[in-house]
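Peer 1: Below: a set of structures, written as structure tokens.
Values in this text are rule-based calculations from the coordinates and carry no lab data. Because the structure is a prediction, the values reported are computed rather than measured.
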Structure I
Amino acid sequence: MGVVAKSNRISIDNQTRKMQKIDKLCKKFESRRTKLKKAIVSTQDYEAQQKLVAELDNLPKKSSRTRYKRICSLTSRRRGYMRDFGVSRLEFRRLARQGRLPGVVKSSW
């Protein structure tokens with residue numbers, strides 16, 4: 001059982017490192033990418049647009065903001081991520097039930 005948890009932790013660390021790398025690339029190329037996109041929209045000449053598009057295509061794929069995904073810090077789950085808490089909805093429920101999230105109470109009316 002401990003081996004599974006250890007391998008799972010390694011997987012989570014790898015996912016976190018991967019997202020940090022993508023985030024760094026996004027920040028590095030963000031200004032260049034936005035300048036190229038604005039130039040493409042404002043240019044009327046078709047050939048000039050094609051050159052700008054080719055230049056945009058030469059940027060690293062992972063430098064696009066759409067490649068960045070927020071992941072749960074505990075399980076590396078990508079779906080159902082809650083930004084306010086940094087965990088997935090499943091982990092949020094588990095932590096809330098255990099009373100580990102300050103200020104979060106079960107609602108009743």
Structure II
Amino acid sequence: MVGGDQPPVARIDPSYVTASAGQAVELRCIVSGYPAPRIEWSGGPGGVMPRDAIIENDILRFPAVSQQHQGEYHCTAINQGGRSSVRTVVVVEEGIGLVVVLFKWI
């Protein structure tokens with residue numbers, strides 16, 4: 001570590017997500033450290049990031065979650081001072097369909 005360097009510290013907001021199927025989910029990796037850390041997102045079901053994941057710098061976004069998005073996600077912050085990795089869990093609840101049947105009695 002070079003003088004003045006500060007190792008990274010990372011946290012994910014929110015730290016745990018329960019979402020309904022079809023809902024948009026956004027995870028933000030908040031980091032500190034000097035020099036400014038580089039951010040890497042990883043994880044997903046079976047350790048594989050879903051294809052529809054949108055990663056924009058510190059944000060990991062899913063436009064409409066389903067069971068394929070349920071799992072652990074990791075944010076890793078890296079700089080000259082070291083690395084910091086944190087995880088969050090995304091749980092997807094399937095909606096309960098309601099069927100209404102109308103009868104007309106003759």
Structure III
Amino acid sequence: MLASASGIVTNPAVRETGFDPIRDFRAISKLTANPYVRVTTPSLPVTLVRDLLALAKAKPGQVTYGSSGVGGVLHLASELFCFLGGVQMTHVPYKGWPKPIPRSPPRR
């Protein structure tokens with residue numbers, strides 16, 4: 001079986017799945033590594049992560065972030081970012097991608 005870590009590990013942590021990822025599966029290979037990037041809208045006055053953290057600290061709960069849904073790997077990674085950064089940001093869950101990504105004019 002080929003599965004993502006989020007499906008095998010994260011799902012049982014946030015909902016009833018009927019399986020135990022430790023008891024019922026054994027990983028035999030890591031096939032890929034997925035880098036994640038934090039992006040913002042150009043209208044947000046930040047250019048560095050430290051700027052984003054400073055803004056979020058100055059405005060607790062007023063800075064928002066979108067993800068592809070509650071409990072997904074992007075939501076949980078963003079919550080970890082907030083926890084490690086000591087900030088409170090508001091999660092805006094969407095039903096999948098690309099809805100959280102604003103439309104841009106086509107490049108010519």
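Peer 1: As an exercise: Cα extents along the principal axes in Å, calculated from one structure in I, II, III, equals 88, 21, 18. Which structure is it?
Peer 2: II
Peer 1: Now a separate question. Work out the source of -7500 here, i.e. which of I, II, III gives that when helix-only ellipticity at 222 nm (-39500 (n - 2.57) for each DSSP H run of 4 or more, over all residues; to 500) is computed.
Peer 2: Structure of origin is III.
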